[in-house]
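In the part that follows, the structures are each spelled out as structure tokens.
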Structure 1
Amino acid sequence: MDIKKFLLIYVVEDNQVYNRMVCEFLKKQNYTRVKSFVSGNECIQAVMNGESPNIVIQDYFLDDLNGIDVLKAVKAKCKDAEFIFLTSNENIEVAIECIAYGVQDYIIKDKGDILNRLLEKIKKISKIILIRRKNKIIWLSIIIAILVLSLMIITGFLLFVFGIVVTS
């Protein structure tokens, strides 16, 4: 399974140059489901309309909201969404607050090779998402096996109680 084809990645950035740069970079890396938003409210509205992003790459400072507000609203509907902040805010207290809310990385714009750092973080998050999916499949398989076994036991018990003999 090529995770790049099913991951839904949101890019929430009010700076249109950065927004376009990140989106085009991800598409060149063969991520096919990349959606661009220029405001936090647009992002939140998409989630309220039923979309479930796997990864949200966003700025901390947006024209309408701050990044934490967007994170809280999205996480309220999509608890498994992972966040990466790509921002010019170098305030360490803000970075710590973001990490405390579960942000996977806090990347400062214009500090080194941000696109490759972003790509590496997306690859790591992708592995986490795949593990979660595999775990869900395993748990569903276990539940189905328990249900089938329970039905077999109940059927055997009922056959025994009512004295029905099955011959082959």
Structure 2
Amino acid sequence: MSERQNIEWKQSWHDDYLKWICGFANAIGGVIYIGMDDDGQVVGLTNFHKLLEDIPNKVRNSMGIICDINLLEENFLKYIEIKVNPYSVPVSLRGRYYYRSGSAKMELTGVELNEFLLKKAGKTWDNVIEEAADIADIDEKSIAQFIGDSKERVGYRTQPAYLHCRF
């Protein structure tokens, strides 16, 4: 098993890895193994009892989600598996959104964040209502161009479509 988009190996736990968990939750899910080196070899953990209590609480308290935290053993060495499910709603870590793409964890900002939040809400920019807009904001030239383009694409009919139907 090698590191890839949904698998990450870490020799020891650091709270910074909450960002990885958030990124997995916002993408396709994933697994973090704590107590494994960069080659996927188990190096073991001495503080696994404390981590088994701390990690689930930190995840829940900082992101409001729950992960499966499992204690595993290989060659008498203990290590931890953190299984993160993908979430259908956006998950933030202290107001920041992370996403896992390839083997990179990225913080979403600006346009990326807007697109991500709309996608998670099942919307596109076409569905968003601009409350401050009014009729004066509409450009008449753009509307005329749109109507002209539409007539060219669909073919302009001088009679209503129902007059072309046979009954």
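The numbers here are math on the coordinates, done by the rules we state, and not lab data. What you are looking at is a predicted structure, and each value in this text was computed from that prediction instead of being measured. Cβ atoms are built from the backbone, for glycine too; each structure is taken alone.
Here helix-only ellipticity at 222 nm (-39500 (n - 2.57) for each DSSP H run of 4 or more, over all residues; to 500) was calculated and came to -9500; which of the structures 1, 2 was it taken from?
Structure of origin is 2.
Match the computed value 0.00 of FRET efficiency 1/(1 + (r/R0)^6) of positions 44 and 140 (r between Cβ atoms, R0 = 35 Å, to 0.05) to one of the structures 1, 2, and report its label.
Checking each candidate, the match is 2.
Can you say which of 1, 2 returns 17.3 when mean projected area of the Cα convex hull in nm² is computed? Please report the intermediate quantities before stating the final value.
Details: 1: 14.1; 2: 17.3.
Label of the source structure: 2.
Comparing 1, 2, where is mean count of other Cβ atoms within 10 Å over residues 52-59 highest?
Working: 1: 22.9; 2: 15.2.
Structure 1 gives the largest value of mean count of other Cβ atoms within 10 Å over residues 52-59 among 1, 2.
Compare relative contact order in percent (Cα under 8 Å, 6 or more apart) across structures 1, 2 and report the one with the greatest value.
2
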